[in-house]
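These notes open a run of structures that come right after.
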Structure 1
Amino acid sequence: MEKFKILEEKRAQAKLGGGQERIDKQHAKKKLTARERIELLFDAGTFEEIGMLVEHRSFDFGMDKQRILSDGVITGYGLVNGRTVFAFAQDFTVFGGSLSETHAEKIVKIMELAMENKAPIIGLNDSGGARIQEGVKSLGGYADIFYRNTKASGYIPQISAIMGPCAGGAVYSPAITDFTIMVDQTSYMFVTGPNVVKTVTNEDVSAEDLGGSVAHASKSGVTHMRAVSDVDCINRVKQLLSYLPQSCHSKPIDQEYALGDEVIESLNDIVPHNPNQPYDIKAVIKDIIDEDSFMEIHEDFAENIVVGFARLAGRNIGIIANQPMSLAGVLDVNSSRKAGRFVRCCDAFNVPMLVLVDVPGFLPGTDQEWNGIITNGAKLLYAFSEATVPRISVITRKAYGGAYDVMNSKHIGADMNYCWPSGEIAVMGAKGASEIIFKKEIKNSDDPAAELLKKEQEYSNLFANPYSAASRGFVDEVIEPKYTRVKLIKAFAMLQNKSIKPIDKKHGNIPL
């Protein structure tokens, strides 16, 4: 009877309701319990727990005398903003949230239910790792989870919230999922902890510096977003879900929108007259999309490219944009990897893509070449070429060299390509091109500097504009910037029923 009393108490906790307001006030900066996190995630009174009476099956090292209901993980389903979602929340207060055989079985069961019912799965991770007392059974449990993560990849949305420790084998499940969110100061991820690093490499490093949210958001790119608290983290999970469908077999739910005056005059003044002067591409994004609808992904990593979700006349879209404010918007190893992953995610879940192009090329240098700019750049090229969702590009200024091809050009399957009058589509910049093409004329002239300027202008007039590309159909229309939003709304509406039958093959071989 004692177990059933505990059961009823937990059921009552799970259906308290009013979680958002109550928890926001009481625990805005504090770590929440697993049940408070579940309460905050799901609509009031909708969460149904599965496997509450599960206990571990270990008998070694005195474990037979320590049995706690649910075995350190809460699993179940409910509604998030009216949509069915499955979730698990690891409970650090029970054996440090460590993963046992039965703990893993509960997570696997909920993941399989999510796949069978074509609904998102949310993992709230807070675990000390494998339960050492269970040895290989715990390791096998991790592998069972990784296998389901892989099967679910691209089929249903998977989001991982790191709300405490996540170390060793535990890190690979979040790494396979679509999005990872970490909480500042209270969460960390690493394969080997500071003590092992000290022993093996003699490096002194703290857990925060080694695998905290700042390190993974800005240096490794392992986490897609940082949250300031548990409450903020859960709210970000819910916001992210609003841009994604239930599964790959459905489309994201668009919002109602009444068309008004969609001409944005401010867009005419964003790109500077000086082609070498930077500007903030986020200002362009802000003016094009619906107000306050942009949710940036990987904000602190590879800042020379911007990716994120937004809405355009209520329609959910993904945005990929070169950022002239950082490294002039060049493509490099990290930005290619970042954008390539996001493109594949959008394509997997039927999210149309808008690509804003201002790219002077690929970043040169030994560091880039030796770290695989060739294969990493090819990842982005592959991702765009493979994508079958509606894809529209707007060239705002530069589109040089191979980077022009890679950034969703017409040649790799873009549906519509627009260009602003400030667009420059060429093999390279006018100065570099002139120095190569007119090398002899410049060298033999009486005034080489003046001759170079003359040849630069000659080259610019011929190539550094959008009209040559437009004359060949590589650009569909050269548009005045203020009409960009109008054109995009119409084009995405036209493309909403786009359908491409894939080639009959097992899968491609992306250059990993």
Structure 2
Amino acid sequence: MARIAIGGFQHETNTFAPSKATFEDFARGGAWPGLTRGPALIEAVAGINLPIAGFIERARQGGHELLPLSWTQATPSAEVTEEAYERIAGQILEDLAGLRHCDAVYLDLHGAMVAEHLEDGEGELLARVRRVIGPEPPLVASLDLHANVTAAMVELSDALAVFRTYPHIDMAETGARAAELIEGMMSSGRKPHKAYRQLPFLIPTTAGCTTQEPAKGLFAHLESLDRPPLVSLSFACGFGPADIHDCGPSVVAYGEDAAATEAAAQELYDLALAREDAFAARFWQPAEAVAHAMAAARTATHTARGPVILADTQDNPGGGANADTVGLLAELVRQGTEGAVMGLLYDPEAAAAAHEVGEGSSLRIGLGAKSGLAGHAPFEADYRVERLGDGAFTATGPFYEGAHMRLGPMALLAVGGVRVAVASRKNQAADQEMFRHLGVEPAEEKILVLKSSVHFRAHFEPIAAEILVVAAPGPNPADLSALTYRRLRPGVRRGAGG
């Protein structure tokens, strides 16, 4: 039985986003628990599709003693403030240093964290942890599929386990794989050989969906390669809207035999490189997307098949946006759309105003666009308050499964034939319970407009007649070539659609 210290510090940083992540953002939580320290950590994450929850379950099956440090995450945004990073990292290190003894350390990280004072938030945290524990104890981390894996992360850890699905339905499973990696090192007394490759192009976020080609085939091939003497093989798609030197996809492999490990990493690298052009993404413009959805919604065959889904990807809070742009809402109203529901739109002021007047009342407000983005303005209209909620419910979909949502006061506001689900905390629309909480059954709607890029597919794709990825105005550009990079290493291609 080993004594394993466990903790987590997650943030996906879009350096082009409008708002930074403060300590309060990490402390508060929302879809997932807020900052939790010590023994309470284990109960806080229990039953949730999170890497650390999967690690805990698997490690307990092995009879190991778990020493909880701290775990926290914040909704993707611009850089983590220096204060937030240093307070949270300091808390983890203080508790780690205070342990009498630990045999190994597991960290639940994202892999794409940028702080105001650090390009490589995870690499720096791993360096500090390594200074505390020394070179011998195994140090393993799980990473998001969108990790921008750096050489420092690979060098300072003994193994990295990366998600293999997008939508990320295998988060807990990845944590369990991390536990198995530690167990393997503890039982053998050896650490695996490492192989690391960075690819010379960026992948648009929507193009990394593992239920669609080319990512689907790439990950299927990865699974076929991941066998002894290999210990673990991972492909990270990277997170494109991060202006850092190491932005982009990568391959990381671990194995007992150095030559076999290097060969597997090279084979996966070569396959991904050959598929570069296939990673280009197709986006609809708002006017054509709404017109297409309206036409499809009028057909009887469509009604039997479910709603047309418009993914408002450039305002996805899961990519660092603020979920408050209203360009697509304006287009829906302009075209006289009927039977459409949009969400989740982040506007605490509008939610509060709706709760003040009550269900069945009307109010005139400017909805959304409170972030102050240039060129964006609230959508002013008379809205009917159809339903109110407190924002507290449990998610049931494969991505957010088991998460106890705390989204603050919520409201369903109607303007013409369009209804808007408004929340008081940012959260991408990736679970049907977000709408059911306000009396909307997603499968019965004609058109669903979701502020999400890909994660919504886990729960909504089974009910969808069709899915259109829409490039409505927003701060999370789907086409990475539209971004101005200053720190990206030379020679990295952004290509068509990215």
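We did not get these values from a lab; they are worked out from the coordinates using the rules stated. Owing to the predicted nature of the structure, the values given are computational and were not obtained by experimental measurement. Cβ atoms are built from the backbone, for glycine too; each structure is taken alone.
Which structure, out of 1, 2, was helix-only ellipticity at 222 nm (-39500 (n - 2.57) for each DSSP H run of 4 or more, over all residues; to 500) calculated from, if the result is -8500? Clearly, the read-out refers to 2.
If relative contact order in percent (Cα under 8 Å, 6 or more apart) comes out at 9 when worked out from the coordinates, which of 1, 2 was used? The read-out was computed on structure 1. To test your reading of the models, identify which of 1, 2 gives -0.31, -0.69 for log10 I(q)/I(0) by the Debye sum over Cα atoms at q = 0.08, 0.12 Å⁻¹, for residues 196-395 alone when calculated. Considering all the candidates, the number was obtained from 1. Of structures 1, 2, which gives 20 when percent of Cα pairs over 40 Å apart is computed from the coordinates? Only one of 1, 2 returns 20 for percent of Cα pairs over 40 Å apart, namely 2.
Out of 1, 2, which structure matches 3.6 when distance in nm of label points 7 Å out along Cα→Cβ at positions 140 and 340 is calculated? Computed on structure 1.
Figure out for me which of the structures 1, 2 the number 0.6 belongs to, where distance in nm of label points 7 Å out along Cα→Cβ at positions 316 and 476 was derived from the coordinates.
Details: 1: 2.3; 2: 0.6.
The read-out comes from structure 2.
The greatest value of distance in nm of label points 7 Å out along Cα→Cβ at positions 412 and 460 among structures 1, 2 is that of 1.
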